[in-house]
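Coordinate-derived values only; no laboratory data. Nothing here was measured: the structure is a model prediction, and the numbers come from that model. Cβ atoms are built from the backbone, for glycine too; each structure is taken alone.
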Structure P
């Protein structure tokens, strides 16, 4: 049976945009909201496309973390005291959505003949989000 599922996950994390001129250059936090759409064929026995908890587990790795550009001088200082998630560029909502997309695809049975990640949105505030869609959508 062909099906589409949707999962919404929230996490709290701080970040800063090292190369941005404005308030977001300072370390600050958000209540991030992530929306995930997956489509494909359900399992013949369980009729499940994908376990919602798998999606949640991947995204919650960002919860209560500091997310910084890998070249940010704050990384060396903060890693003495806690884990820091780094990105290959400023951790904008666009960068974080790309990172979550890659993690979901690498750690789950996605983008196979059975299931495909079709859309992902990362909201950094109630009025601002970045969206990635599967090519051809």
Structure Q
């Protein structure tokens, strides 16, 4: 029972590792004149340039502001192989492991207890006291 806490901690760490490995994050950075103004992970960045400009004016005029987006890609899919996709050595190891695991937990043979229903006689007197025989 004293190993149950490390097992629980290890399983939680592995679950978090799977969760983090499949997580994708986009980091947005806003630069104004070569100086980093704002960084945002889950929200939009605050822009220092005039927001009143329309998109067509921004395209024609060179702006001092620049936006960068860094995308940290997570694992898109967790592959689950079918038994048919494994090569012959992996199939043999898997079958041997399954066979050993199933036979590891065999039940004990049923034991026959011949005196299970026997009830001992009731003691009326203490025989050792009557015969005065004591174990020292």
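At a glance:
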read-out	value
Top of P, Q by relative contact order in percent (Cα under 8 Å, 6 or more apart), largest first	P
Of the structures P, Q, the one that 116 was derived from, the read-out being volume of the Cα convex hull per residue in Å³	P
Label whose coordinates, when helix-only ellipticity at 222 nm (-39500 (n - 2.57) for each DSSP H run of 4 or more, over all residues; to 500) is calculated, return -5500 (choices P, Q)	P
Test item: distance in nm of label points 7 Å out along Cα→Cβ at positions 37 and 109 calculated as 8.5, pick one of P, Q	Q
FRET efficiency 1/(1 + (r/R0)^6) of positions 69 and 85 (r between Cβ atoms, R0 = 30 Å, to 0.05) - highest-scoring structure of P, Q	P
Comparison of P, Q by distance in nm of label points 7 Å out along Cα→Cβ at positions 5 and 29 - largest value held by	Q
Structures P, Q, by distance in nm of label points 7 Å out along Cα→Cβ at positions 101 and 125: label with the highest value	Q
Which of P, Q yields 1.8 [distance in nm of label points 7 Å out along Cα→Cβ at positions 93 and 117, calculated]	P
